[in-house]
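These are the structures, in structure tokens.
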Structure 1
Amino acid sequence: MAQPLDGITIVDLTHVLAGPFCTMTLSDLGAQVIKVERPGQGDDTRAFPPFKDGKSAYFAAINHGKKSIALDLHAEADREIFDAILSQADVLVENFRPGVMERLGYGWEDLHAALPHLVYGAVSGFGHTGPDSKRPAYDMVVQARGGVMSITGEKNREPVRVGASIGDIVAGMFLAQGVLAALLDRERTGLGRKVDVSMLDSQLAILEHAIAISTVTGKPPQRSGARHPSIAPFETFHASDGLFVIAAGNDKLFEKLCVAMNLPLADDPRFATNAARVKNARLLKRLIEAVTIDQTAASWIARLTAAGIPTGPIQNIDQVMKDPQILARNMVVDVLDINGRAAYKAAGNPIKLSDAPDPTCRRPAPDLDANRGEIMRWLSETASKGA
């Protein structure tokens, strides 16, 4: 069985997270990813803990299955190798600040003139246009500026960063989508496109309910903890042994919830519609918790699940990685070391395609410059075929 991106070669000039997350996704879909790194140092995440046998588990989780070659793009000999790789590639992905690639002579305009088939993917903090395009950014900067932090955290408490690096990861996801769209378009036109993704733009793109609330009411939404600002009941609730979640997202589910919990609230005008429940969400939470506090979270989850009500536990990462549903979907995979032994755990590929392999392990993350010989042989072979 072939992967959908078999035969696609991606030159990966990215580092840290947003760009590498994009190229990891494309690698999992079958693309050959050649990671071009700085000589002597490589990707910054090679130095990020935790470490196992002196190697970064963080780096391995994002860069497994890729090939590495170390090139100094200021050195003529290395530029010749890079040019040869680009000539055989389908996609170039970079996450430098705007202007860096142009100074190196590898900006979009130059590359599109020389290699019109090449798709050029770029992810940066603020994109390649606009007054702040050249400013530096990290995940926390765009979470803050993009509005996500303003709605994350408890009411009347300080805003907090989302625990996962969604500033980087969401941008990497959008970049992967853009690259795939550009590859599809190339099938029709024969020409590559530039894909320009901003981390800040990507934060705005995931704020669907917050934008709706702000534009309709004229007031920006505030932090509400785990509670959804537009749906109720849709938050955490206390059981006798801790918290669990209930998400009764419509009137029918609320009626089922009332039956399952023996709560005479479905016909109460304060709770009869979702709009009314949202208005009285604090009172509704107290009434529900007056019942849930007497039994364990597991018992409530079992009862509500049997009634068809969306509910679940609040799991830590260790529990998630042992969750039967997660494991059944092959979402915890082994990353091998260079000797073929399982060395690290990583998230599997959430894109499940019919008639495509979904292996339980991933090829090793490359040592710095480890694939130079292989890449040089590949260039020689492709040059001979071209001749």
Structure 2
Amino acid sequence: MDITFRKHIVISAVNIRKGGTLTVLKDCLSYLSGRTDLHVTALVHDRSLCEEPGISYIEIPWSTRSWFHRLWCEYVTMMRISKRFAQVDLWFSLHDTTPRVKALRQAVYCHSSFPFLKCSWQDLRMDAKIPLFARFTRFAYKFNSRRNSYMVVQQDWMRKGLSGLIGFPEQRIVVAPPAFSLPESREAGKAAAAPIFLYPSSPDCHKNFEVLLEASGILESKLGTGRFRTVITLDGSENRYSRALKARFGNISSVDFHGFMSKDELCSFYTDAACLVFPSRIETWGLPISEFLPTGKPMILSDLPYAHETAAGAKQVAFFPCHDAESLARRMGDVLEGRMAAFAHIEKHAPAAPVADGWEELFGLLTK
């Protein structure tokens, strides 16, 4: 098909290099590479991270050097690039900001839930980048937002929150749940010596490890040692936050500062764990909840909107106030004693339109 008769889509993702956002970028370009009816240009940090056949790449490695470089790239360099093209039918920014460009239509994928994080002085002391990034993202979401035909989020609570935060109409915010492959189911191994409470997450202060570790200490003081294990995926050496946790809670014998787990090792722990605990104070999705859900085993989750949405369909879920270690300790004790009255099935609720289940539906909305 002649390129002059194809719609031209630009995907800008110059700040994406790792984690869940890189997975989204790879999935997006993988889908678009199979669309022979589209001409696709991708602006990226390093094409080797996401190379797909049939995509034209422009690399901008310097954009990640600082926030100044990022802003210059978004609001100056991208305008210059957009003027090189005869026409851009859709400019889709995959990383939160709405660049200043020449295009018939724009859209932005809003990954970060940090604008809705209630920061504390503890956050500032442990990692100043998180409170600062929360403020920056509020600015980024609002600045130029009116240029967008659509904004894209992963959950309905974030659609409502974003609309209230920046005044963008809810009916133009698309809910697009992420696609992910569930871990392969495994046969249970040898029974653990003590029931395992598992919390797999990164060593960031908003992940709220301290409430789980405090609850573990409370439970150990009531039941004694050897009754359970709390396994977390940090070892106490990663950063200031994890070192502070190890110094404060390292003497609790029931806590296993296990450290980073490979995917295979994590899958084994999903199989063997008695319960997933997920106390994070903010998430865009909360992937371990989705990965653990098919086991049908109990989960204890922060009583926050993201957790309620991600846990939809789960059989045994209890929620607790995310700063209340006593409440969490009670729910953990319930699991150990088989008292499941506080655990319930979570019904699924379809969000209102517009909703996109997969890239085909999303680009159908963005380009129509």
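For structures 1, 2, which has the highest computed value of Kirkwood radius over Cα pairs in Å?
On the way: 1: 23.7; 2: 22.1.
Answer by largest value of Kirkwood radius over Cα pairs in Å: 1.
A value of 13 was computed for relative contact order in percent (Cα under 8 Å, 6 or more apart); which of 1, 2 is the source structure?
On the way: 1: 17; 2: 13.
Clearly, the read-out refers to 2.
For the set 1, 2, ranking by FRET efficiency 1/(1 + (r/R0)^6) of positions 133 and 357 (r between Cβ atoms, R0 = 41 Å, to 0.05) places 2 highest. When Rg and Dmax of the Cα atoms in Å, for residues 149-276 alone is computed for each of 1, 2, the one that comes out at 20.4, 64 is 1. To test your reading of the models, identify which of 1, 2 gives 5.6 for distance in nm of label points 7 Å out along Cα→Cβ at positions 45 and 269 when calculated. Source structure: 1. Comparing FRET efficiency 1/(1 + (r/R0)^6) of positions 285 and 341 (r between Cβ atoms, R0 = 41 Å, to 0.05) across 1, 2, which structure shows the greatest value? Top value of FRET efficiency 1/(1 + (r/R0)^6) of positions 285 and 341 (r between Cβ atoms, R0 = 41 Å, to 0.05) goes to structure 2.
The numbers here are math on the coordinates, done by the rules we state, and not lab data. Not measured: the values here are computed from a predicted model. Cβ atoms are built from the backbone, for glycine too; each structure is taken alone.
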